[in-house]
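Pasting the structures here.
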Structure I
Amino acid sequence: MDPRSDNHDAVGIEAHKALARAWFEQLQGRLIGAFEALEDAGPAWPASSGSPGRFVRKSWTRADHSGVPGGGGTMAVLKGRVFEKAGIHASTVFGSFAPEFAPAIHGASEDPRFWASGVSLIAHPWNPNVPAVHMNTRFVVTTKAWFGGGGDLTPVLDRRRQQDDPDTQAFHAAMRGACEAHAAVAPYPKFKAWCDEYFHLKHRNEPRGIGGIFYDYLSDEQFDAHFAFTKAVGKALLGVYPGIVARNVATASSPADEHEQLVRRGRYVEFNLLHDRGTIFGLKTGGNVESILSSLPPRVEWP
């Protein structure tokens, strides 16, 4: 189903949708391989099972607000010895937005039909010295068509939530590199500022993490350039995060660090349930609840 099916560019849109979906599914596989390699390298966190974790894949199908089937996806969740919980999901869904939700979506006020494909990653490591990470990229078609997404890093210890921390600098360099390689369509200062603004807990007036990049509404009218940039974001995450994990995973931590980790995770829950547009989009469009809420950490504390 395509809301642009009567337009002259319908054939081009179908080709673009197929290319985007294939990449997101390929990226899911590459990310799964990289995270399982980190599990193999260890070491095991004392509270874990001690064995290298493996992703458990689970397919799901979607029905819209009126019960009509419309695509689905594959969720993959790992519970291991390096990552207490990690989720890497790919999905392609289509249908019609509920009437009360359609006006909030770019290009859907005139026609509630949509198609959306994407890949998302969230990882919550055992060791408090290893930052949590999030990445999502997507291609959405309504009467408009566009790419969106980004990646951000969340150190859970205040002493590591600094812009001069080596992990912060490495992550920003990777995201900046993805933008600068596609500078004509991906202005790094704009996307960095957009991330800082978006991943901000308004009710606490504090940032969720140290930032990264966030972008949206990169039009299908420049498909090749915007698709190339979107692929670069996924590759940048693949290139930087395993190194961040490797240099921190054996660092000693204290009970106070572990308590701070759980409190910071509570802030993560607050953001995802109160402010995150991806969570709202998934729940409002009949997405898989288990997959959507797998971004939430397994253990949290509120002081």
Structure II
Amino acid sequence: MSNSPSRILVTGASGQLGRLVIEALLKQVPAEQIVAGARNLQALDGLAARGVTVRRVDYGQPETLHAALKDVDRVLLVSSSEVGQRVAQHRNVIEAAQQAGVKLLAYTSVLHADTSALLLANEHRSTEALLRDSGLPYVLLRNGWYTENYTGAVAPALQSGVVLGSAGSGRIASATRADYAEAAAAVLVSSETQAGRIYELAGDSAYTLDELAAEIAKQSGKPVSYRDLPQVEYQAALVQAGLPEAVAGIIAQSDRSAADGALFDDRHQLSQLIGRATTPLRDTVAAALAAASKTQG
């Protein structure tokens, strides 16, 4: 395909981030250059109707990967959601991309993956090592925290008057999924050489969970404050709220790591990539409050 436009495969295209990447790509390249991959093709029906090629992609089934990568130049490997199985699943994609002769593989890693204290960083570090050893041209999109990770708790915070966490006074430089999706799309369509680059992606401004609670209170007109808990107590509270023990443990440990700066970065590489300021906390809080109001209504 030396004289043909690059064909881009986005894995995990039915997920929250993957679908936003597809939408961002559609604003920049024709639909026929985009391939959306997911385990459930029915979830991609809407994209197929818009001219996007849809292919089955199951990280655990290599045969689907080889078929999905046919005639593809660039790939966005959206990290698997199956914690504990990610490295093996990512290896399958990387090996299939090697065999397909992919010209660029972009991987959604985690902020400061090489030094991060986050438990979640372990599998990302291992995947980055696989990429280094693969010989593939690759670029690392080290995504920071999604603001939605916190604003998803707006509704219970309004009911209880409390935002719970273990982040202390740690500053969190988060951005929205849409911000990160635009960055991924920008890299995938870039005419500049991307192979070998590492992007540390985070929001332009940072906040503490005290400031998050204050923003919720300000916009809602209701009393909301932040209650800092020891990691073990926060994990127990998450379990009581209905989360599985393992998931609660990861969230609580991530929050505690934020107290030591694990979710902070001030290099502004995300806004540089997308050509605009990242979405302010107040806007995401406003959207969450509107959604909560609609649900209650």
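As an exercise: distance in nm of label points 7 Å out along Cα→Cβ at positions 53 and 101, calculated from one structure in I, II, equals 1.5. Which structure is it? Value 1.5 for distance in nm of label points 7 Å out along Cα→Cβ at positions 53 and 101 corresponds to II out of I, II. With FRET efficiency 1/(1 + (r/R0)^6) of positions 157 and 181 (r between Cβ atoms, R0 = 35 Å, to 0.05) derived from the coordinates and found to be 0.65, which of I, II does the value describe? Computing FRET efficiency 1/(1 + (r/R0)^6) of positions 157 and 181 (r between Cβ atoms, R0 = 35 Å, to 0.05) on every structure in I, II gives 0.65 only for I. Taking distance in nm of label points 7 Å out along Cα→Cβ at positions 141 and 221 from the coordinates of each of I, II, which one would give 1.9? Structure of origin is I.
Distance in nm of label points 7 Å out along Cα→Cβ at positions 133 and 189 computed as 2.8: which structure among I, II? If you can, show how the numbers build up before the last one.
Details: I: 2.8; II: 3.6.
Corresponding structure: I.
If distance in nm of label points 7 Å out along Cα→Cβ at positions 45 and 277 comes out at 4.2 when worked out from the coordinates, which of I, II was used? All intermediate terms of the calculation are to be shown ahead of the outcome.
Details: I: 3.1; II: 4.2.
Derived from II, not from the others.
Check the numbers for FRET efficiency 1/(1 + (r/R0)^6) of positions 109 and 253 (r between Cβ atoms, R0 = 30 Å, to 0.05) across I, II and tell me which is largest. Present the calculation step by step, with values, prior to reporting the outcome.
Values: I: 0.05; II: 0.95.
Sorting by FRET efficiency 1/(1 + (r/R0)^6) of positions 109 and 253 (r between Cβ atoms, R0 = 30 Å, to 0.05) in descending order puts II first.
In terms of mean count of other Cβ atoms within 10 Å over residues 77-84, the structure with the greatest value among I, II is I. Comparing mean count of other Cβ atoms within 10 Å over residues 13-20 across structures I, II, the highest value is found for II.
If you line up I, II by distance in nm of label points 7 Å out along Cα→Cβ at positions 85 and 269, the top spot, with the largest value, goes to II.
All of the numbers you see were taken from the coordinates with simple rules; none came from a lab. Not measured: the values here are computed from a predicted model. Cβ atoms are built from the backbone, for glycine too; each structure is taken alone.
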